[in-house]
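> In structure tokens below, several structures.
Values quoted throughout were computed directly from the atomic coordinates according to the rules given, and no laboratory measurement underlies them. This one's a predicted model, so the numbers in the text were calculated from it and none came from an experiment. Cβ atoms are built from the backbone, for glycine too; each structure is taken alone.
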Structure 1
Amino acid sequence: MGVRGEDNDFRGVIGRTHTDSEPWWPEMATAPENSPNVVVVLLDDTGFAHLGCYGSSIDTPNIDRLAENGLRYTNFHTTALCSPTRACLLTGRNHHSVGMRAVSNFDSGYPHMRGYIADHAATIAEVLQDNGYATACMGKWHLAPMAQASAAGPFDHWPLQRGFDRFYGFLQGETDQFHPELTADNHHIDPPGKSADGYHVSEDLVDKAIGFVSDTRSVRPDRPFFMYLAFGATHAPHQAPDEYRDKYRGRFDAGWDTVRQEWFQNQIDLGVVPPDTTLAPRNPGVEAWHDLSRNEQLFACRLQEAFAAMLDHTDAQIGRLLEHLRRLDILDDTVVMLLSDNGASQEGGPTGVTDEMKHFNVVPEDVDQAVERLDDIGGPHSHSNYPWGWAQAGNTPMRWYKQTTHGGGVRDPLIVHWPSGIEEQGGTRNQFHHITDLTPTLLELIGLEMPAVRHGRTQSPMTGTSLAYTFNDSDEPTRKGAQYFEMFGHRAICDDGWKAVTRHTPGTSYEDERWELFHLDADVSETEDLAAAEPERLRTMIDLWWREAEANGVLPLDDRTLELFRIPTRPGTPHQGRTYRYVPPLSHIPAGAAAILGNRSFLIEASIQRPAGGDGVLVAVGTENLGFSLFVKEDRLVFDYNVFTDHHIVRSRQLLPTGETTVGVHFHRDGDAGTATLFVDGEACGTMAVPFVVRVLGSTGMDIGRDALSTVSEEYEGPFPFNGTLHDVHIHLPERGAAERTEDAVLAMRTELARE
């Protein structure tokens, strides 16, 4: 009898009854025999020297134990920035070639900067999922366009659509560790705890990671697993529980010059760098510690203490996961890779900042004022980042920082732990390697290949080189060929133990830049420039960079950064027009998907039905350190424009009516300042001047009808939901310089809405 029904692939026999039929089951995808479990732990903005086993005095005992029983790589490189490094790590291809030149917040309109990994580059998770692995991503993603990161999607580039069975973490490039923007699988959720009750997102991530391992090993022990655990640490904000911050009080009072020298000596003693290595001089803008004022020293120390506390706390969470693997008796059979995505961050500026958004708003820190809030640093009331001096200490012995293609930006720690496959314990490996090499390594260990075609799409070849040959041979020369680097116009090329590098000044000619040349095998810190002594070698290296750039889609060179945050009105995003309508109930709307309200005029109008005494938040954007909130309190409409905890507040002159009404605020930008005007039913009812217009309102997005995360205003305790009926909220972005009067702005918005 023929095959019946929709199962046209059925290969058994169907008779009248089961006695004259033959069953058949389709073959399920299974991993190659004896495939190891894999855990990739990715730290964020952690420099070459920050881990104890790489020279630091910060306590990282669990990471150090991985190194003691595994291998430390001392010549391993990344791309200098988070999203590009992640794209390379997961695909085995160079970042420009897969559409991730810079962070996923950008889409420049060129193939090398789309804000997502191209479909022609399958991820390691997709390949392993296709071959029987259970897969999970925990923590920071930052590989989807932010305009696509809301509950409205599209979801094509979220973790579950790029090979992961489960996801728990955040889609943005950073998050408040005490009040995170969380996503579970394909939907946004509120944090399961509050900072006042001891909640911290790193602990939450590891709880979920442990749960994933237990679920998989208990129910399907036949399936190996791949876990990608990408902490928010140690990216700003540097936040940790009180006991960790207290632990580091006074530990860095000697200052960055002394501490950096100590860490450098530790690196020599540990064999992380050769004994004849030169410690690079202080970067431009880093002052001698003894030249700082007392307040500058106090502030800088407290910021470094917060960083150290965060790293120590993260190490403890890694220890919890490793202990769980050990308890299940699978740690030795699990390939654990731990690394950082780039060098230490320069985004704290020369003094450090209480809120990292000051960097993006070009607001210098008032240190004398900041020291009045020392005890807030590192806790739920700060969003801090440390100064350049401490960042360079984290990149010891090298120059420069994250975002640059010198060693301080691209040379990073990598630890590989796999007792079942690596004979030596505690060894170091100095072969030159790159972040693109990890996916080829894992595929070789498991016995798989990157498919030539996946789901009908021809796949681009991997550019990475497996480093598995180094596991049991410390002396074999590197198999890695030439590797280019490019980030925001900074460029470098490494080949055969040499490195040519140039540091770009935005807006200047690429042709006029001076290239440096270093014999990298003999000059780890890149301090002896041989460009004048070896002009022919330098010219050959520069020519090689241009060939590699053309082959990998690096061109056109593009040095824009903050300019690309100004999302233009264009189809295919939430920003197709100048008017937005939000209808509750809504999930939290991440920054990039919500209306972009920084650095411009805007109008917000809410249609409400208000009972007697009805109050609560209508719209909130940002955090307790930066943002704004429009809310009703004590029968008045209130607008709080929060500029780094400097609250500018206007209240309606009259009490709000009950029943159906429209309320709102018109914010008019005039140069660097602005004016906020409240209105009820189109009539102005309160005005205030705002001395500073915020350019970037932070990485935390928008809430409608509540303020659910870090509370923007001190006037209420979050989430302070509106307890009447909020029908909808309209946000209108007038053309530049248009609609200066509130009445005109309201009319313009309603006219535009009528056309939709």
Structure 2
Amino acid sequence: MDKQNSLSNFFGGTIAQTVEDSTPWWPEPNKIDPGTPNIVLLLLDDTGLAHLGCFGSPIATPNFDRLADRGLRFANFHTTALCSPSRASLLTGRNHHAIGMRALSNFDTGFPNMRGRIASSAATIAEMLQPRGWSTFCVGKWHLAPSREASSAGPFDNWPLQKGFDRFYGFMQGETDHFHPDLCMDNHPIDPPGEPDSGYHLSEDLVDQAIFMIRNQQSLVPEKPFLLYLPFGATHAPHQAPRDFLDKYRGFFDEGWDVWRERVYERQLELGIVPPGTDLAPRNPGVKPWDELSSIEQQFACRLQEAFAAFLDHTDAQVGRFLDSLDRLGVDDDTLIFVMSDNGASQEGNDTGLFDEFRYFNGLGEDMDSVPGRLEDIGTRRSHSNYPWGWAQVGNTPAKRYKQNTHGGGVRDPLIVSWPNGLDSSVSGQIRHQFHHITDIVPTILELCSYDAPTVVKGVQQQAVDGTSMAYAFAPAAIDVVKVPSKKPCQYFEMFGHRGIWADGWKAVTFHSPGSPLDDSEWELYHLAEDFSECHDLAEENPEKLAELVQLFWAEAERNDVLPIDAGMPRAMFAGRPVPGTPRARDRFVYHPPIYRIDADSAPAFGARSWKVTADLVCPTSGICGGVLLAVGTVNNGLVIYVQDGHLVYEHNNFTTRSILRSPDPLPEGELLVGIEQTRVKAGPAATKLLVNGETVAVGTVAEVSVMISSMGMTIGSNLSGISDSYRPPFAFTGTIKRLEVRTERSLSPQDEAAAEIRAALGTQ
């Protein structure tokens, strides 16, 4: 008998015909060295260097501050300037282009550096620790799987459980609504466990789940260390918080961003976050002096900043609950906690700020005429807000630029390290100024645990880890950056054509204007060791150093698969061609309810195309038929098809414009076929039509259609997000949806005769 593949070939005992004559054997169990800490990676989103109290912010963050007081703050820590790339680098220790995550996981540009997933040759820290006997948990935002794979049909290769985590609870996309999120548990979607009216908020839910997982683990296998990756949705838009937190900051920022930025800067100097002699960078282009804003612009900007502050403050309170739970379990002192952000403060609120962030992704400014009547909604479930550039620059004090850019405002972020039993007590509360990068977290963990990075994981040869361990900087002597300089040899940056390179205290950097040739970008040169805020460009004064760094950038770019550089506009990437073989590449979708919620990138492109929805229904013969048939988006930007009091209704809300089409007569009882058509003019309005059993019963128009509707996905048979005010969520359909079909086709050309008819119906040319 051929025993080539027999399990007995891997057996260390002996096997005879009987147990009595055989010798049992057990594989050597995983042995964790005493003193090996639990690890918590606590990641904030779009939180700038100056947003935490311990880094100079006026926003109350007592629990982040308490971690800083008992640990270390790194004031010269850097990220990639965008969320998915930073998360990929954080979890793997590799540079983001080199592992296929050049930008957001929503994209696949057809090149190795942008596949929207982490390459299998770059194992995550969870995949490294799990086989060694660790418990591994991920709770929060993932955004590391191709968005087209984030549906209940998978594939699940790039979901957390397949990337080394034992458990997952959170959301797959880059953002979600915090009052009614698109949630998943492990490998499947779930409904939120609460409603906004009962006090539900995602940040509280995430911490509840994290506490539960760790409490369960410590109760059952306390001999195992745990790794918790806790990436909050905060403080990415939408900025949403409970009412008491919103009320706390009412009027707090009324003096404006110029006053507050100066105060934060002075506080940073006082704390030692920025070195003495550091200048405050000038206002970014497009940021007006506060006094030049109109009264309503100031009111709007302040309310948006208040919502951000409330959101961060509320998140801090949840962190406090989590820390208290570690203390109650008796594992607080043995837990190494890293707190960081994925990039600088966001520029995606434009110059005025936005009531709904998806105006930015559609290339639209805010409708300021509508703002006065909506101020009270900011920060609640009725808004999806992001603040203006002026407040974002306050969050990035003292630097230039924002998230997406490779200047300091985009790539310099706070880092707190807390480990009571592992850090010398003399370093508590100290600040470190050694240059480091988010790729350096994994090698730090490996060094502290005395592990080598695996060379093969799941049968795949592994790429070398790019990061440099920061463990040396935990020593008391590292408070002096001159005596203990950074061990980082160099670090490149690239995002949307913006580029940068750091080496030996010097940085060369470009700002790339979207749509312009790459060579048009001018390189700037800064001696960061003496110019922390990048205010004094030495390019003309020291051309030799600039040339040296630019040459180093291109060498690093080639080594890390940065090429080819895609210098297009960031939001244009969202409208790219669909990947063949994926849902968005189809024009026909047939659903057989009941089914799970459908992720936004797996749903039909309702905003970008013309479409027809056809539903085979059974309306009850007793009682009035009602409920949602199909819903996409939110109360600010979305569409919903529903039956109310027996009438078929199509409702489309496009920020401040709401269109409603209603059948004149109730639907008949029993089996029937309903249809809704929307014929869209490219970059323009649409004609709509309701059909019942093949007969047109109502026609109308939609004045404005957004190409990108929302990050919220599609539901069939109910609607938790409450797109319409005409019903109370979830407004489940009381009849039966036997089958629902969606067909899409290209939008009409503006020159088409049918397009002219639609505009004429609206009274426009």
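> Quick check for you: by distance in nm of label points 7 Å out along Cα→Cβ at positions 254 and 606, which of 1, 2 is greatest?
Details: 1: 5.4; 2: 4.1.
Largest value of distance in nm of label points 7 Å out along Cα→Cβ at positions 254 and 606: 1.
> From which structure (1, 2) was FRET efficiency 1/(1 + (r/R0)^6) of positions 102 and 686 (r between Cβ atoms, R0 = 30 Å, to 0.05) calculated, if the value obtained is 0.10? Could the numbers behind the result be given before it?
Numbers: 1: 0.10; 2: 0.30.
Traced to structure 1.
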